[in-house]
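Structures are listed in the sections that come next.
Laboratory data are not the source of any read-out in this text; all were calculated from the coordinates shown. Since the model is a prediction, treat every value here as computed from it, not as a measurement.
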Structure P
């Protein structure tokens, strides 16, 4: 059998259901599911460790707001500033003004910006609750890969963040316009980079569940977080080689995703090493 027949035609409707002018998309559903499951896991960890669950009362709000604002600004600034510099209101409003006014939701979120947004949000929260920021970070290190997996599945349903052309038998032929308005040739088979990342993040989630349980109480707060960002952004650094370049020239040696990933990998390694040498965990306050 010709391997060309193994290419997967991909043309799902990104809208799960709609009523009136309001739409519920798979991406939004997966995004919300990642946050909900993540919060449930963190709540269970906190209770198991004998901590006060009330510490999480503001935690979810801070993380959600930090993620959305950071991810939105990251996308608009690093990946599509040429457009958004001329449509500043569309950065903060879930609408499109041209060529016609319509509700679009916040399409266009960058994970690097989301990571930075979470860090800033937790700095503010830790000061408010007088809690060591790395106490929160270590908890997030367990669940963020799970949320990342769901988000990449949402990207797959949107037929966005597509890969470079390939002749591999599991290649996808993305046959619909993606949510960023880019048109892909439906006859060109491409890397399903969304699936590559989803699987990588699922593996990272499994590892972090095990690693957190194995190292908790034996190292300073922050070590688990350092290991997490070093692993997750290393995966991102490698998988970016299969993606279409965004926000930078096609001929560039490194694309924007790789350029933004390198500082996270370095920071993760440094944090993991420094916190691993500590004789005991930091106090919670």
Structure Q
């Protein structure tokens, strides 16, 4: 069950980062030891998940490409999402190789590689619900979102969109996981649920008779790999790796395989601060 890190977990991560002596290894130390330690998760399709007891998903394929590219070993550890970023921030692992949404809060702790997928937010509705075909129609409706998530932090964008139509944001119900939110949506306990576009596409593809994709409810957003602030050379290395995949066409191939579409207008440079992120995202 995937739980997105919220303010509590990031605050804890920052505190631990300054109180612990462990630090993530930057590239020279990694090359000297011969091993890059990466943390992944296993319950966030289509990014990381398990199939018949084996790892699968977009990041599994990206990890395979990284192992071909790198001249050092890449050691993978699978962790629950709730502790994953904190474990990276305190130096137990060198980077997180998972589907992390870039946020202002996370940029206080991590730099991010060039994005490899869109994380724009969309709403999901029940299949056949023609009453929610516009943003204005969401006014006053009950919305489900995952507690502590990046999506929750950007709800003010939807609030502003609704206010422009003369409407208002309705009650917000927070869930520990998206399966629970989707169950309540199917059972009419909430009117719509918000998630990133890739997860919405994956859900609707898997259950087209139950759910339908709505409209975007945020500006641009990005998925990328988080790397601790004290590892600038590792960030530069991973930037070269991702741009190598882009130039060879492999990145587009994996995007199409796992997300059903390619993202040709993503930033090609790492994102390291909130001002830069806002500029790219049009915030």
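If helix-only ellipticity at 222 nm (-39500 (n - 2.57) for each DSSP H run of 4 or more, over all residues; to 500) is computed to be -18500, which of P, Q is the source? Comparing all candidates, it corresponds to P.
Structures P, Q were shown, and relative contact order in percent (Cα under 8 Å, 6 or more apart) at 21 was computed from P.
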